[in-house]
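Some structures to go through are shown next.
Read-outs throughout are calculated quantities, based only on the coordinates presented, and are distinct from any laboratory measurement. Since this is a predicted model, take the numbers as computed values, not measurements.
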Structure P
Amino acid sequence: MQSNFHWLSASVFFTACLCGADTLVAQQPKSDPNVAAAQSALEILQSSAQWSELFNGKDLSGWSGDTEGYQVQDGKLVCKKGGKNLRTQQQYGDFAFEFEFKLEESGNNGIGIRVPAGGHPARDGMEIQILDHGGSRYGGEAEMANGKKRKMSWLKPWQYHGSIYGITPAKTGYLNPVGQWNKETIIAIDDHIMVILNGALIVDAFLDDTVPVDGGVHPGMKSKSGHIMFAGHNDRVEFRNLRIADYSPSPTTAKSEADNTPPAGFTSLFNGRDLADWKGLAHKNANERRNLKGDALNEAQRVADENMRAHWSVTDSVLTYDGIGQSLCTAKDYGDFEFYCDWKIPQGAYS
């Protein structure tokens, strides 16, 4: 009997545990898609980012503008009451900017991105709102017809924290209470702008497909590079742990020390002496050229090479064409590539 009792007790306990587990599963909150989207983006970012400090925690080295309106306190960058615009001396195009901030009640600031020299952050660049949008300055309680009170705000959706001012509203509900630190990441790659606040994706906008929600004109949407700017609005706001990962493309003009010497990262296609590794174009019609096989291809290539040698030459380390023959092409085929060269053409000519 004792063993049966233990078995029965175990069975009842096991069943109770299963029922309890079902209850726990049923009570688990649904996953937040904005948090999931942020996690995915941050994982990609952390695997590729090469971070650099944007603020050294000691002074305003690397910053210009209203340096009197901002001060360094205990390793923090503080916008004092009355502070205006402070900008990076360096300009950035594609980047990820990570920082922490703390607001006072109704506090207001902004992060200008891709702001040209002398430009306005929300017009000539784009301004990401930093705002205690629940502050008393922006609304109050109103009594509804049913007698209940409801908090009202005169702010437009595109003025709430994290929004691209006037362009795209941010999702709300992720801003920490006044007096607590918040962590934010702004990612700008080409026309794609993302804002991640406290682990949630609150803005995910492709500018080329975006119509500004305020109906205004925003030339800054087309800005490709510029300063990062703190846009002060007379309120005290604290910032810390500023760092940036610069994804801006390399300069389009490569540099080399001498003619026919490839710049770093490039491989020479022309040796400056002869037509080695080049050939004539077997047929000027692409479809006909594609259909050439065997002996027909060999003969066409022989004729094309003779034509090449007759009309293409090397003079003083310069590849020169007399304008009479056919095209010249590399002996090797290429798919995806960057091609860099110096060229000169007489007036009225084309190639």
Structure Q
Amino acid sequence: MAAKFGAATSSSGRYAHIDAMRALSVMIVVVAHAGLGRFVPGGSGVTVFFTISGFIITHLVLKEWRITEGFNIGGFYLRRLLKLGPPFVVVVVIPTLVYMFFEKIDVSHFVAQIFFVFNWVKVGTSPSQLDVLPGSGVVWSLSIEEQFYVVFALAMVALVRSTHLIAILTAAGVVAAVAPLIVRLLLVTSGSTHARTYYGSDTRLDAIAIGVLLAVWFFVLDEKPSGVVRPISDRVSSFLASPAALALAIGVFAFALIYRDPQFRETFRYTCQGLSAAMVIAYGFLAQNDFVARVFRAISGWTVLRVIGLASYSIYLVHLIIIIAAKSFLVDHIGGQLATAVLILVGVGAGVLIWKFVEQPVLRLRQR
């Protein structure tokens, strides 16, 4: 894909615009948690992360399948473990074990965090009854992603030899993209809680599935589709490569942020945000060399966005722990507005340090 499409890559071969999207998404989350949640809905950043995860994982797995005609599930899980495990241990597990000596911890909730089913604990437990390390509750979204990784990898093992793999992935992706919206609509009309629609795996899978479908579509494009598929794919590609597509994606995402109708926010909002994120991902690959594309790639290549994007996982894990620990002290001593700015800087800075001194050494070991 990298050779055929026009996405700018960093020196490490990563897609610059996707790292920039990660950076902007995690900053939305951090800014919201630092005290500006009324103006910046942090959950929108999580939805973008879901779409990116679905796209990247599927793209890498299909790339492996094209080259090897197989799928190494052991290698898949090992890569996930080495990527997610070290920061998780440093930021959540060890501090929780220390915290247990001083404050009450519900061991079952802690175990749910470790085994990535904590989102379902959040569904069934009021915030006042969540006895975990303060700030570590953000792992609910990682739980949904990990559940996807498990199911996706097992599905690949079952289907890797099938001549209909792409067709099955496409059909499953469409179902997984549509069904959560239907479930959310049913839950909202039946009076279900916000926690059920916000934290449920079955209600948030659509953004991941949209990313999966985008990766499958790019795989099909690489295979040079023929027949009736070719003119359709050409027209879709032409549109997604246009500045109009980028403007539409940004506009839909902004609308989903601004429009405050409760039913919309519990139902269509997540789908709109997932589709918008997918369109931006696609634009980054397909855009040609017009003025808008050059500006887009220049911004995507900014060093600050690259570093924050690379460190986004560690920033996401650690920022709220720091914010909760330091907020009262800072507000009392320097005032609310300045405290918000300091909390943002410290939360991001701590995540960057964890990325540099925990994630990067493990990455170097993996590469050896």
Structure R
Amino acid sequence: MQNKKTVLIFTDAVRALSASAVKEQLLEELPDAVVIIIDDLELHADAVRDYIENVFKLKVNFEKNRAVREERKLARKIDETPKSSNVYKLQNSYKKMENIFNRYTPDLVVTIGYGAFNEAVAVRDKLGAKTRIASVIDDYALNRQLINTYIDAYVVENMAVKTTLVNNYVKESRITLADIPVRKSFAQAPTQSEVLDELRLEKKLPTLLSVAFAEKGSEQFETLAAYKDKFNILVYTGMNRGAYSEASGTGLATYNEGTAIETLYAAADIVLTNPNSYYVAAARETGKLIALWEPANAIEKRNAAFLSGITADCSDRHRLTRFLRHYPDTRFDAVRNASALSSVRSVGKELIKLI
């Protein structure tokens, strides 16, 4: 790794897309850098136990399973600020982080999510390493469980998050603003006309894309199905097999992970999604009207509150029906214009300032 900057990005499965976008932005700024994405659960990996779990479906990696439960708990306690610590603990996750530091000697460690920043600051300080550690907050609101005053830098989306960090003793000089990172493939997708032709959709109708990771999907799909004559309706379910079955069962055009979501975004005039920051950010960058479905968790409720002035409220079947009935309307044009980003503040540009 000599003569090249090395950046490690620790993330979880939920934020893998954000991590991929951060990597792209870093490499745009430092093309020769070595940027490696690491699943934070690898800090709790055990080859034998993981093999038994994968093959025999027996829950025997107790440490990893405990880490998963802990992350779920932290996702609920968004208003509780933990005590900041850089203490090295006699736990496997700290030892594995130390091994990673010794192997890669990173110039920068970026954490996205809950699972690695405590280990990273503890190992850095134990080793006396010059590694800088940054946390990217990829939501429009702050989960205070992500606060650790030993982190060198926070990159956040808005002043409200910055203010909350400052009020919790993070130095203002350590906080910078940037937009939630989105893969550049969204901007590089084909034109709407090309995709509509490819999908054989009626160009005279507006196209609505449902990004269907929300709970109560059946209510949404049944409501959308009633308006198939007014809209081209596309449903993207990714790897959510239950949502795929429900959506396709109502006769809607349904796509799984085998289809590039960027292509479906290119076709859409409207993106209907729960307040997942990544898919909202992608819609803002591509100039779509954003309709928000029901929040799936505590942080999404805060996201929805922040986005309320620049999105259409479709948080239940009644509000969704009202939206579908009244669209198009000049008020929705105003909402679309308010949410669109004229330029993008790069997370990568902020991160490279640390190294």
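In this comparison of P, Q, R, the computed figure -6500 for helix-only ellipticity at 222 nm (-39500 (n - 2.57) for each DSSP H run of 4 or more, over all residues; to 500) is attributed to P. Given a value of 1.04 for Cα Rg over 2.2 N^0.38 Å, point me to the structure among P, Q, R it was derived from. Here the read-out was taken from R.
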